[in-house]
Structure I
Amino acid sequence: MKLHFLDRTNSQLNSFSVTRNRHPHFLKVWHYHPELELVIILQSTGTRFIGDSIERFEKGDMVLIGANLPHMWMNDELYFSKDTQLYADAISIHFRQDFLGEDFINAFEMKPIKELMQRAALGISFSKLEQRTISEFKSLAENTSLSPWEKTLALLNVLGQLSGHQDYKVLSTAGFKNSFDKVDNGNLKRIYEFIFENFSRPISAKDVAEVVHMNTAAFSRFFKRIHRKTFTSYLNEIRVGYACKLLIEKKHKVISICYECGFNNISNFNRQFKLIKGMTPTEFVNKHIS
């Protein structure tokens, strides 16, 4: 899964862009860009990758992604079949933190929105949003009569409402994001690409170390310094995150999910799942259904 930089420079010199994307499926492109991105899923289901977070997405899903945080939406397999009538539909807003100027974002009245943008550095998923917030978000793309000034006010209003919303979850880990803020992150990008491409099969620290031409001991020290956890712990978190996606889909039995996520036996899978999620896979499914 190669990481791509996307240049979203606005040729019309607008301070932000609003895009409605309605296609048979979303593009499977693992990418990043310097703009923040606010997204609402109007239709479709699949797996959402934000930093090192892997979760299920569905209609109504809304997230705010910070600058330069890698992300991707990957639709379920049904969306890629030739005779499907399914489609993917979403609205995306791209903007820089200082899209109205440094003085504006640093004004006292803008403090809640600035803090929201700072929290979004790791990605934020919102839940239990008021219908008013959702409607105003949609109007940015659907109401063609809005002037640029009215669109700007509408965006600020949505961000203001989100800044005070309490039902949200931070998605990625600080270690993952911090690594992308470093000047020389070529090795780290290759490490993450290899892990995300191969986590579902047996891989070791030695395998990843070879990708970046390091000996295993040096790689293990380097990885732990960045993430404050061992490579094995990090890998297990990625695998359990993917297992949660499969469990929610309810298309697979626990025993098959165990192996599909890269674990070599069911007891280790159950042990790691409970260690990371605080519950067994069965308890996780029951909680989600309820």
Structure II
Amino acid sequence: MSLELCILASGSSGNCTILRSPQGIVLIDIGIGPRTTAKRMAGTGVTVAQVAAICLTHLGGDHFRPTWLNTIAKQAIRVFCHTRRVQDLLRMVIDHDARREIEKLLCPFDGVPFEALAGVRFHPIRLPHDQAGSHGFRIEGFGCRIGYATDLGRVPDALVEHFTDVDILAMESNYDPEMELGSRRPQFLKKRIMGGHGHLSNEQAMQAIARILDRCNRNRRSLPQHVVLLHRSQECNCPKLVRRFFERDSRIANRLTLAEQHARTAWLRAAGRSGFGQQLQFTWG
């Protein structure tokens, strides 16, 4: 048994990731509509009709699309949303009957771990993104561990600690600083993105991932089987630049996956391996 991820979309135009477990399917964020999600799922072996739960990092327009509300109500999909954003979500439901149905399906979370599905536990990690904040998750189940964090702003120490021994490490690497500063974006947007409450640069993401891998080595923990970079800016980043930058660390090079805005990744499997000696062989052998 294992956990698997497939990133359907990642970027400022919409974010959505499938988490597949032996107990069912969870979507992390629904920033693309249900029709687009269904098309992107084609060939994965998963359909929208199989979605049992949705877990929201936050309610930004690229992470939550209100067009999902009818599907949520019709299929009785449980929606995990931070307690402070529940009323914001409900205000998006115009129809009063639909609002009552959606309200029954909402599962508020705060700082306490919760089960999205039987045997699949989410540990929320608060992230300093914009005024309302966001959440990353350490996901555990069936002997597997996944670290998932996007829209960080900056990297809290708690995230590094929680992500030290994961099997899949998925983290935002949004922009290249030179491309951001040289872009035609307005100054207020550049300040928002780069000011510690927006997004992570390639350098910041690399530093955080290196800290996590260093802690794995010091603590004699296995390194992640996959390192996935999320939410890359189409305007202020470049996939070739990102790949060259991150592959300078040999621990990352043969584990690296770049998530895309308009194409899904392959299934990324968390096998839940243990044992440090074998991992060292893969890393430096």
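Quick check for you: by FRET efficiency 1/(1 + (r/R0)^6) of positions 93 and 157 (r between Cβ atoms, R0 = 35 Å, to 0.05), which of I, II is greatest?
Top value of FRET efficiency 1/(1 + (r/R0)^6) of positions 93 and 157 (r between Cβ atoms, R0 = 35 Å, to 0.05), among I, II, belongs to structure I.
One of I, II was used to compute distance in nm of label points 7 Å out along Cα→Cβ at positions 61 and 117, and the result was 2.6. Which label is that?
Considering all the candidates, the number was obtained from I.
With distance in nm of label points 7 Å out along Cα→Cβ at positions 221 and 253 as the yardstick, tell me which of I, II scores highest.
I
Here Cα extents along the principal axes in Å, for residues 45-188 alone was calculated and came to 49, 43, 32; which of the structures I, II was it taken from?
II
Percent of Cα pairs over 30 Å apart was computed and gave 36; which structure, I, II, did it come from?
Checking each candidate, the match is I.
When helix-only ellipticity at 222 nm (-39500 (n - 2.57) for each DSSP H run of 4 or more, over all residues; to 500) is calculated, the result is -13000; to which of the structures I, II does this value belong?
Attributed to the structure labelled I.
Matching task: 2.1 is the computed value of distance in nm of label points 7 Å out along Cα→Cβ at positions 5 and 213. Pick the structure from I, II.
Comparing all candidates, it corresponds to I.
Looking at structures I, II, which one was FRET efficiency 1/(1 + (r/R0)^6) of positions 21 and 229 (r between Cβ atoms, R0 = 30 Å, to 0.05) calculated from, given that it came out as 0.80?
II
Laboratory data are not the source of any read-out in this text; all were calculated from the coordinates shown. Fair warning: this is a prediction, and the values are worked out from it, not measured in the lab. Cβ atoms are built from the backbone, for glycine too; each structure is taken alone.
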